[in-house]
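All of the numbers you see were taken from the coordinates with simple rules; none came from a lab. Bear in mind that the values here come from a model prediction, so they are computed numbers and not experimental data. Cβ atoms are built from the backbone, for glycine too; each structure is taken alone.
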Structure 1
């Protein structure tokens, strides 16, 4: 078997275009730093902008003469993974330069956490950091929420490149069906809905008394299910029940498959109502919220059921949708309520949402597979199929989902072992594995709302976490395929 010749020129050309788009976004906090007189941060932003500018100036004119031959699926995986790594590396430079992060490792983990919408942080005193840096952290959430490459597909006609493969390599969840015949139109629709929700939540938060800066950063974290906040106490720092309710509602919205909103606009109500994943997602959230609220009230944690309901709904939405915001120190809650949070960490949001985790649709499919296995044991000669709504799920898809779940659990355990090797207690190490692979950002124990977080972890653990966040955000297969020897052969 001969090694496959990789079209590196096309990969480099497309990467330069995409990094230029990211550079345009970076201009916003750069201008903010200039306006606020945050000169160290301003100079820090100029460094990656200069690198992006030089690369675009050199590569793009030369790239016009390069072949526009479409990328193979292997090259798509390389392009997507490489883009996320380089974007995180460049995006981390301002944090390192102005001292927000102690070293490049911490800065890289911080921005990888941003782009992957994980939301874990090693910054101890967030409120003391420059506003432009905090805005950039939150902005990386918003860019990564719907997807860097999906934005690329939406904005530019991909000459000679298979946009569907690019979209599929980055979009979250096992279902990546097109809403329209053209994948570019699908990407544009998804981003339009995303922007619409962003505008609506920002306006509602402004009505709640938040300054524009806070309203935007909270919205970026909410709609991207990210979790970066500009307050040390996260959303609890605002001390507003109104803000908490608004954020809770939009976190739940962000965890729903965005294609359903398109169906809602088209008034396909029947298709929405029969969606199994949506029904299971909402059922898990509401049932868990009810039981947690009762537990918190009966245990005396909160005096009134309404207060228990507010905090339960917020944190269950935050953890299940993998957002990572907090309003209270839930590590002081009764064990049953904490156990509910741990359970929903495994589940995540819906496929096609901005949420991470295993995804509800995979959990549902695995449950159906288990049921079918029992039926097969009882009726060996029977022929059974796994259905999704009224359609049969192909065994190829079932096997891919099963493989994903196994790989997911293995990576969680691997991160747990690496974290434990640094002297972190077992419970916190397991939580670290879950929140990094699931892109949750906020866990239990030392990585909970009152823990020391990730600031105390050594560099090798932070690099492991960074890899886990990237792999989790790109749905594992895109990244792990690069480590297969078959990947580099015909």
Structure 2
């Protein structure tokens, strides 16, 4: 049975919560704790590491619990999704309202504990929610459409949350020409973000409750958690070529994205010398890419095999992300200050983000196919486990990208961002060009070496699906 557009829309809406959290954390969280509250960078970095370690435990645990949950009329996934809403909204607000007078240790403890709780609360929605997406349809093409809704909502909201904050809340004042130094704005903005996050999750969870009777259920005693079986599931997954090639591809891509995220302000400020107003246009390119991927992804999924579509998408977004830097190195890109620079840069980013989100959407659809292959092998359904590993791989390798970016920053000897551009060595600027161009291009295209070995095709998937249907 085909999934209605209403259910696809309501399902995707819930993932706006991830976009809101990502936008809030990417720009505002560490700036607030380091620049406003004065937390030392080593403490902020340590908080991120601790949160990552916690995710290593919580993501697969929540995924496996939702696989084995017996929720009656609420099914396996919806109880966890519903449970996430109010804690997520509350913890987002509390995170940005620490008590006055905390010392370094106190700020570190506050940042660590409540950022962990935000991420843990969101895990209760994201991992079961991704698993639900795989269960909504067993159709090879429709799965790509479903994941396109999810990716579109997440990608669209993150840059607009950043813009909303900068335009409405963090406006310059008589005391602060830079609105990000307006300390009073952070708690108000966090209250809005927390409320919106809780609201979209509640709407999504209640709105998709009608699909629960049509979803796959546990078989036999699968609802009983068994640690030996859990370890066996990990071993089975690692032995599956479809799983290892897909996860390896995503890890390589996410490392590149992590490096690019760290360098984005350096590229914009030092390499292209964009003004603050011009910088505000760049998040719109990412949002536009999210909308375009919603259109392009399903079309590519229908007309091409998913693996081939991912490979093509990776070539496109890798080339277009690196194109402005490569052309500048070849002296055929508009000079800084040229009125054509921003439109061309915006266009390349919009194309790159469109096909990046297409590749992520198709990859999630491919993981749903891997789950079915695993079910045929083991006679158990483990969507939660498989999608939790995707979630954790994203968090780990993005962090790995941050680490590599730190090494690259040290290599090119880039000083702090408060140094005038004219005082920066030309070789340092040239180094930024090589990182944004050839180096990141190599990261992205190397992922193709893994995904090209992914074995599931449309024909082989239909054979898997046919066998499962016969057994059921």
Structure 3
């Protein structure tokens, strides 16, 4: 398969596209069609690729037709949900993009506390639907993130300590496999595939429907707090010790952030770097102020927007900071213990955050995440307490060299105090050599399952598990 170069692949697709148009209810956008420039782009502005066709599916049958078409033509396939993949896996040169963004329906069964969501839904879509019933499950921290990509790689978010990762709440998945079959994966059906989907990312098929377990979360108490940089060590030391035994209703994370021009921040401090802590208390809202008091007692708060709010409001609070088109370069590691040496490295490099949209976060993944065995799902790092990400994001490509250097220097300074592997969803395009480490003891089993469901590596535009 895939013997053609990108230009040859494009010619192969273009010559057959009319046949495919008659087989699907969605739309196909090629290089000569209106809207192609918008259709070919993804969130990361560094990615500049030209697919031969973007197939915007409206249902599972469209996905099957698109998979069969690409397989028969022997061209590359990129699968796109929310298009947030930092390495740009949601697009390709000369091949086919299977775009699920037209498949965003969410159906809630409040009595069973479950929800079914199509593969192109975002966390904003999901949270809006479930909030109506006072329910939620663990999602990310940006509501425009695709539900599918986040879940298949893990799903770290505000509710993880109390309810586990997104993948821990997955009940079943409808999957289109590389041979164009539709299968349902669950604990009872295709259990090997179900195991691999929960952490194995997009290696095993295209998930067109997710079924999640929901929890009683409607309003939360929390929001962002900014502290002076001089208290960085104290805040990180406090967080390390506090989060170990904190009530599992307490979520949130510390980081470093340049203050945006928001009304709750003093105008003369806009553009200054701070230590940020974004808190989320998902228990009784009336207890929220007391739950956050230990954090307030660590250091004076320069500015905060903390209080009761709907959970979806916190999940979407930072959307405006991350529009489509920013340059993205990220690095990440899992961390078992946030040592004094690691904290010192964060305090050295975090305050050098180069752009308002760049940041570093240290997410907690203990509590309920630790109650799942490391081999129960493909997500292996159940002994890690934190997932760090150094997220370089900035608007001007002229700053790429300097800002990528900041990410790499920061990463190198903290890697020695971290685990070998990191969170798949935070990996960059140059992290493929870390794939075995990212799955630790689960990698060999993933390879076996890949051989069973995708022996030709049809789904290879991802952090690839080679069969």
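Here are a few things to note about the model shown:
- Which entry (1, 2, 3) yields the derived value 4.6 for distance in nm of label points 7 Å out along Cα→Cβ at positions 185 and 369: 2
- Structures 1, 2, 3 were shown, and helix-only ellipticity at 222 nm (-39500 (n - 2.57) for each DSSP H run of 4 or more, over all residues; to 500) at -7500 was computed from 3.
- Once volume of the Cα convex hull per residue in Å³ is evaluated on every structure in 1, 2, 3, the highest one turns out to be 1.
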